[in-house]
Structure P
Amino acid sequence: MNEVYVLGIDMIKFGRYPDKTVPQLGAEAVLLALDDAGLTMRDIESLYCGNAYQANAMVGQRILQEIGQTGIPVINVSNACATGATAFREAWMAVKAGACDIVVAVGVEQMGKGLLGSAGGERGISKEGLLGSGSMPATFAAIGLEHTRSHGTTFEQFAKVAVKNHKHSTMNPKAMYQKETPLEEVMNAEMIAYPNTKMMCSVNVDGAAAAVLVSEKKAKELGMKRVVRIAASALATDPYQLRNPTLPDINSCTRIAAKKAYGMAGITAGDLDLVELHDCFATAELVHYENLGLCKDGDAGRLIDSGETALGGRIPVNVSGGLLSKGHPIGATGIANIYEICTHLRDEAGERQVKNARYGLAHVIGLGTCCGVHILERAN
C-alpha cells in the first residue's frame, strides 16, 4: 500500500463571514492549500468535500465552480463533527489504494448561533426536557459530572482547560478569539450547564480548511522538504450499549479509533509530541485525555493541574487555542486540527511552536456518530 503525505495544507481565519457563501469559503481554503503545495487545480485528480449543514447542496461541485471545473470526481461527505476528518480520510484512502496521486480534501461550514443537538424533527412527544436534554451543553455537562462522581474532578480543574486554551489562542492569528481569560473570569462567567460556563464552551463560527494529499512517488517528484506523512487514519462509531438511548458514552468511540490509529502508526500515546483534540467543551478535553491514553483513567484532573498539557509541557494539547477559542465550524474542524499538527511538524508555528515535534495526533468526535483520529509524522 502507498505511503500518503500532506504536501499542502491551510485554513482561513475562523470568524463570521455573512457576505460570503459556503462555496466561496471552501474555495478560498482550497486555493490556500494549492498555493502551499505549489500546484493548481489542473494537477488535482479528485476532490473530497466535507460539509454538514448543506450536505445535499453538492458543495464540492460548487467549490469547483469558483476555482476551476476540470472534470474530476467530487465526493461530498457529512459525518457530524467528524465531517472534515472523514473527507480527509476518504482522500487518504484514494491515494493509499493507488487510485490517485494528488487529491484535495476540504471542509467548510457556515454556522448559526445557539445550541447544537437539541431535539428537533421527532414524531410524537419529544423527549427533550422530559428525560433530560439532548443539547450539547447539557450532554457534556453530564459527562463532566459523571467524571467528577467517578474520579473527584473539580470545577476548577475543568475551568483550567479554558484558561490554557484561551492563552494558547493569543499566539494563533487564525483563531476566532485571541484573548487570555484568568481562572476567576472563567469560573465566574455565565453558567451554561454546570460545570461548563460560557467561556468553557466552543464557538460556533464560519470556517474552511483544505489539504493536498499526495502519494510517495509524487511527493518525491515535487519535493519532500515540507511534506508530512500520514502515519495513521482511523474512524470508529459507538458500539451499542444499554445506556446509549439515555446518556451517550463519549468514551468508547474515541478509544476504539485511538487504538486503531496507534496500531497503524506503530507508536503509543507516549510517543506523541502534541495533540489537537475535540474540546467542544472544557469537560470534553479532560475526558479525552484519558480516552486518547495521555494519562491513566482518573488522572485527567492531575494532568491539567500539572501543566503538562500546556505549551512547553510534556504533551501540549490544543496549542491552536482549540475549539474553545479557534472556533468550531463543524465541517472544517477535522482538517483544521490536522493543519495545526502539520504546522508544528514543519516548524512553521511561530511563537506557539512545539519544539522538535515528530508525531502529532488530531482528534474529532461527532457524539454518537463517529470519531476520527489521525496521526501525522515529520517526514524529513
Structure Q
Amino acid sequence: MSARTSLSRFTALWRGLIAAAALAPSLCAAQGAIPVGRSLPLTGALTSYGIAKKIGGDAYIERVNREGGIRGRRIVLTTMDDRYDPAETLKNIRALDSAGVVAMLGIFGVPSVAAALPVVEQLRLPSVGLTSGAAAVRDPVRRFSFPVRASYADEAAAMARHFNSLQLKRVIIVRQINPFGNSVADTMIAALDGAGLKPVADLQLKVDGSNTKEVVARLATSEQVNVVFLAMQSGVAAPLIDAMRSGAVQVGADIFSVSAVDTTVLANTLKDKARGVAISQIVPLTQPTLPLVREYQRDLKAIDGGTPSFYGLEGYVEAKILVEGLRRAGVVLTRDALVTALESLGSYDVGGMVVTYGPGKREGSRFVDLTMVSRNGTLVR
C-alpha cells in the first residue's frame, strides 16, 4: 500500500474514530476491551508523520489482538486527529479521558507535547510515547508521562562528537522560527559548546520558508563552512535543500539534521538532491538483523501497512512498551496500576533497543544512530 493510499485510507477513517470515542466506555465494558487513545496529526502539514506513527502502532496492537489480547481482552485504539494544533490535542485528550481510555499511546510534536504534559498529569492519564525530544519531556519527571525516543540533546551530542572526529569545526545552524526549530537549534548550540565548538552563524528561516533564497545566499557566501545543520521539519527542509543544491551558486557543505526530518519525504521529494544528507535516527531501522526490526517488518506486512519507516518503527516501539505495561498491570487494570507496571520495567530490551523507567525515572531510550541518504535514495549508517 502506497503512502498516498495510506493517507487516503486513514484520513477517511479518523472522523468515524472520533465518533467512536464517545461510545468507548460502554463498548469496552460490554466486551471487556482495553480502551487506549491517540492524538496524532492525521491531516495538515505533518500528515506523513501522524500516518506513519498510527500504522506502526496499529501493526503491533493488531498482532497482540490476533494472539488473544491481554488476558483475553482486546486492545481498542481510538485515534483522533489534532492537525498538529496544541489546542486540538488538548481537546482530544480530554475527550478520550472522558471516554474512559486507560492510557494514551502517542502524542505528537514539541508544541502539542508541551501543552499536554501538565494536562495528562492533572487527569492522571498514563501517556506512553510523547513524540518530542525537548528537555521538558523528562525534566521534571512526571509520574504519568513515559517518553520513549532519545532527546534532541542525545541526537545533538552524537552529531557534535561526529563533527569533532572528522574535524568539521565550522558549523552554521539554520533554524525554523517556531517552538520546534528553536528547541532543536538551542540544543545543538549547547552540544557544540560541550564539544568545544561554536556555530559560525545562526540563521533564521521563516515558518513558511519565504526567505529561503536569502538564507541560501548567506550560506553560499560563508567561507569554509563544513556543516549546515537544519533545525526544522521536512516540509521546510526539503525546499531549502533543493535551493542549496540548485542554480548557479550552490552550497557545498555537508547537511545534517535530527530525526524530525522524515527521510522518506526527502528522498521522494528531492530525488538525487537528497544524496549525502545526514540525519540522526532514534530507532534502529537500518539494522535489519535486530529482532525488533524483523518483528516490525513482519507485523507491518501482516496489516498491509506499506513501506517500513522510522516514524512507523517508533510507533511500533511505543505500542510494544505500552502492551508490556498492560501485561504487568494485573487483572484489575487501573491507570495507577499501569503506571506502577511501567515503572517496573527497569531497563527493558524491546529487541535490540533498551528503554529505562522506574519510580522517579523516565529516561526512555538513549539510542541514536547517524544515517545518510545514499545514491539510490536508501539510508546507510
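Each value in this text was obtained by applying a stated rule to the coordinates, not by laboratory testing. These figures come from a predicted structure and were not determined experimentally. Cβ atoms are built from the backbone, for glycine too; each structure is taken alone.
Can you spot which of P, Q the value 1.6 was calculated from, given it is distance in nm of label points 7 Å out along Cα→Cβ at positions 283 and 307?
Values: P: 2.9; Q: 1.6.
The value was obtained from structure Q.
Hey, helix-only ellipticity at 222 nm (-39500 (n - 2.57) for each DSSP H run of 4 or more, over all residues; to 500) derived from one of P, Q reads -11000; which structure?
Details: P: -11000; Q: -15000.
Of the structures listed, the value fits P.
Given that P(r) over Cα pairs in 5 Å bins from 0, in percent, for residues 83-258 alone, derived from a single structure, equals 1, 6, 11, 12, 15, 16, 14, 10, 7, 4, 2, 0, 0, which label among P, Q identifies that structure? Mind showing how you got there, number by number?
Details: P: 1, 6, 11, 12, 15, 16, 14, 10, 7, 4, 2, 0, 0; Q: 1, 8, 16, 17, 16, 13, 10, 8, 5, 3, 1, 0.
Of the options listed, only P reproduces it.
For structures P, Q, which has the highest computed value of distance in nm of label points 7 Å out along Cα→Cβ at positions 235 and 371? Each step should come with its number before you reach the end.
Numbers: P: 1.6; Q: 2.2.
Comparing P, Q, the top value of distance in nm of label points 7 Å out along Cα→Cβ at positions 235 and 371 belongs to Q.
Could you tell me which structure in P, Q was used to calculate distance in nm of label points 7 Å out along Cα→Cβ at positions 195 and 211 as 3.3?
On the way: P: 3.3; Q: 2.6.
Derived from P, not from the others.
Of the structures labelled P, Q, which one yields 18 when relative contact order in percent (Cα under 8 Å, 6 or more apart) is computed from its coordinates? Provide the component values of the computation, followed by the final result.
Numbers: P: 26; Q: 18.
Structure of origin is Q.
Kindly point out which one of P, Q the value 0.93 was derived from, the read-out being Cα Rg over 2.2 N^0.38 Å.
Source structure: P.
From which structure (P, Q) was FRET efficiency 1/(1 + (r/R0)^6) of positions 75 and 187 (r between Cβ atoms, R0 = 41 Å, to 0.05) calculated, if the value obtained is 0.35? Could you put the intermediate results ahead of the total?
Numbers: P: 0.35; Q: 0.75.
Source structure for this number: P.
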